[in-house]
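Q: Okay, got some structures for you below.
Read-outs: derived from the displayed coordinates by stated rules, not from any lab. Quick caveat, the model's predicted, so the values are computed rather than measured. Cβ atoms are built from the backbone, for glycine too; each structure is taken alone.
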Structure 1
Amino acid sequence: MKIQFIKNYNKNVLTWQECLNNFNESVVNNELVKYKELGFFVSHSAHKIEKLKIILKDLNLKIAHLYFNVSIQENNFGPHKDPDDVYFWQCQGITQWTIENKDVYILEPGDLIIVPKNILHNVKALTPRVGISMSEK
């Protein structure tokens, strides 16, 4: 499998409010949440968002994590590889994806990128942003 970039995959994106509600619910229910200083957060319960269930079904995926930055100063996770194929749907704001330290993709609301497992990638928030990372398992 190679990198797939689908411009305007689905423009019916999640709102900031839907994402903040999901994040708050995850915190209140003591579900897995990751965060870094300066406003980078990850909720592992995005699959509960009603609007997202349609996307998961369309892509035949089961797992969804909500990523958001309220500041562009945070560097997220840095360059890394994932053990599973990653489907990332940009919902709010803009991110820059650098693949294998050479190919660059700019994702805007509605765009989808699919990164095969074990491919080095780095994500940088160019604006405050919300996105959903999805996988099969």
Structure 2
Amino acid sequence: MASISDIRAGIATNLATITGLRTSAEIPDNPNPPVAIVSLDSVNYDKAYAKGLVEYNFTVTVIVGRSAERIAQRTLDTYISTGANSIKNAIELDKSLGGKAYDCRVASLNSIGSIQLNDNTYLAADFTVTVIAN
């Protein structure tokens, strides 16, 4: 049985394949953009008979540059797209997350907007990632 920490680390490891993107399997005290932060949202137990599967729902928050900069929007666009810097492609590169899961997929992009960090406003996007494990 994989631990939640192992699954978060697997997602962060897959994200680390994107050149120039920092990754964090835990919420950092002082994130340094561009960074992808993996956090657990919900857990759905007993998805199969005899408690065989668990569905974990994570949010991957991608934080880029200052929200007023055009470069920040363009950078975020590359992470949202399906090109070389695609968050979806990187996470789904190894759907077993190093053998810790049965399946992993990026289900959706939920929001794009400004966030406050250390008195600065940054542009960010939240991706929902669903992982099936036991």
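Q: On distance in nm of label points 7 Å out along Cα→Cβ at positions 55 and 87, which of the structures labelled 1, 2 is highest?
A: For this comparison of distance in nm of label points 7 Å out along Cα→Cβ at positions 55 and 87, the top structure is 2.
Q: Suppose you compute FRET efficiency 1/(1 + (r/R0)^6) of positions 103 and 119 (r between Cβ atoms, R0 = 30 Å, to 0.05) for every structure in 1, 2: which one lands on 1.00?
A: Clearly, the read-out refers to 1.
Q: So relative contact order in percent (Cα under 8 Å, 6 or more apart), computed for just one structure, reads 32; which one of 1, 2 is that?
A: 1
Q: Using the calculated result 0.40 for FRET efficiency 1/(1 + (r/R0)^6) of positions 7 and 71 (r between Cβ atoms, R0 = 30 Å, to 0.05), pick out the matching structure from 1, 2.
A: 2
Q: Among 1, 2, considering only Rg/Rh (Cα atoms, Kirkwood Rh), which has the greatest calculated value?
A: 2
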